[in-house]
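Down below are the structures I want you to see.
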Structure I
Amino acid sequence: MQVQKVIHTKGSVVVTAMPQTTVAAAANLLKEHRIGALVITDAAGAVVGILSERDIVRGLPQHGASVLAMPIEKLMTRKVMTCTLHSHVEDIMRDMTAGRFRHIPVVEDGRLVGIVSIGDMVKHRLEQLESETEQLQSYIQS
């Protein structure tokens with residue numbers, strides 16, 4: 001199954017922020033949208049980073065409460081793995097597991113078109129397996 005099917009089902013809305021946004025504002029966006037990561041884009045809309053809840057938590061011991069006033073570019077992950085709509089779910093799940101991250105922006109022709117989480121991947125993989133099981137049971141019974 002390709003990522004395109006996951007995006008078609010879950011939608012292509014991506015909450016983004018600019019690098020100079022404060023960590024406090026980013027935390028509010030995460031809370032408001034009930035998400036675990038923000039894609040950080042430049043003025044042209046290109047992906048320049050990603051900021052997860054985990055990044056914020058890791059910044060607290062180093063910077064204390066002052067981390068909230070910092071721009072997110074100080075905490076964001078700059079080396080962002082992306083995928084395309086034609087990437088395979090199994091490959092993305094393997095990459096997420098190996099890299100120990102939970103979110104991958106989906107980019108086509110240099111343009112952000114969605115984001116997928118490990119939860120999205122697992123959900124769609126389970127649905128696929130359930131469908132295959134039902135088909136096999138139907139075949140065996142007929």
Structure II
Amino acid sequence: MQHEMNAIVVFNKAKDKLLFCKRRKEPFKGLYNFVGGKIKPGEEHIHAAYRELCEETGITEQEIELMHFMDLTYYTDEILLEIYVGYLSRDFEVYGEENELFWLDENHDFFDRNMFAGNGNIGHILECIRKYETQKKVCN
């Protein structure tokens with residue numbers, strides 16, 4: 001049985017900071033990660049992303065529009081990880097009960113496995129988003 005999960009990449013309004021949680025439990029305890037969680041059986045996936053985002057940060061659909069950006073499939077672990085990205089429409093004070101939340105500048109080495117969860121995937125995801133944003137600017 002495949003486990004379906006999501007991770008949400010949240011940029012602040014100025015698009016110069018990213019929202020991370022610091023994991024309090026394994027896997028990747030003590031490392032920064034994107035917010036997100038499990039998709040419930042039968043739940044529409046975009047609704048699961050908004051639900052997890054609101055539960056973990058207080059951010060609702062009124063503050064952000066999410067785009068389903070990419071999927072990562074881990075066949076040996078039977079996990080489908082959906083990646084969503086969004087930009088806050090206004091400055092927003094986030095709060096987290098499950099994990100402590102932080103706004104980090106874009107100048108970090110997101111491939112640093114001693115600081116960030118995901119075995120380098122956070123860096124990979126952000127590089128894909130940057131490439132997409134660059135291509136979007138060229139086309140407009």
Structure III
Amino acid sequence: MSYYYDTGVLLKLYTEEPESDAVRSFFIKCAEPIPFLGLHHAECTTALHLKAFRGECSVAQANRALSDLAEDVRSGVLHSINPDWSAIWGKSAHLAQSYAAITGCRTLDALHVACALELGYGRFVSSNMRQSKLAELLGLKVFSLG
């Protein structure tokens with residue numbers, strides 16, 4: 001697996017957003033499992049239920065999307081990874097200290113880039129400009145979707 005996906009992109013596979021078709025096409029073209037960390041799961045759960053809170057979907061629709069996500073973990077579409085979180089948190093703090101003033105990256109931005117780096121991914125797929133800029137500065141090949 002050579003692509004690391006930000007949660008914002010991953011969510012577009014499970015919800016209908018303007019960029020969803022482009023993300024699905026990109027995923028099909030890549031034809032490899034998507035790395036899936038506890039971080040992705042926590043962010044997806046929150047984001048989907050925030051959509052329900054904002055009236056963008058029902059709670060039942062949010063739960064259905066989470067069930068689809070869980071099925072994709074079981075089937076291998078999403079490849080569950082349990083990384084060394086201590087190393088990732090350390091790398092994330094270093095990235096924030098070194099690059100937040102340059103890129104405007106936030107904690108989760110630095111955390112996702114740290115995950116990609118620590119796990120050895122050379123390609124970073126994101127819909128977030130701060131993350132993309134940080135990843136690019138650190139030598140990752142960035143694919144901006146959204």
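Out of I, II, III, which structure matches -7500 when helix-only ellipticity at 222 nm (-39500 (n - 2.57) for each DSSP H run of 4 or more, over all residues; to 500) is calculated?
II
For distance in nm of label points 7 Å out along Cα→Cβ at positions 26 and 50, the calculated result is 1.3, so let me know which of I, II, III that is.
I
Each reported figure results from applying straightforward, stated rules to the coordinates on display, with no laboratory input. No experiment lies behind these values; they were computed from the predicted model shown. Cβ atoms are built from the backbone, for glycine too; each structure is taken alone.
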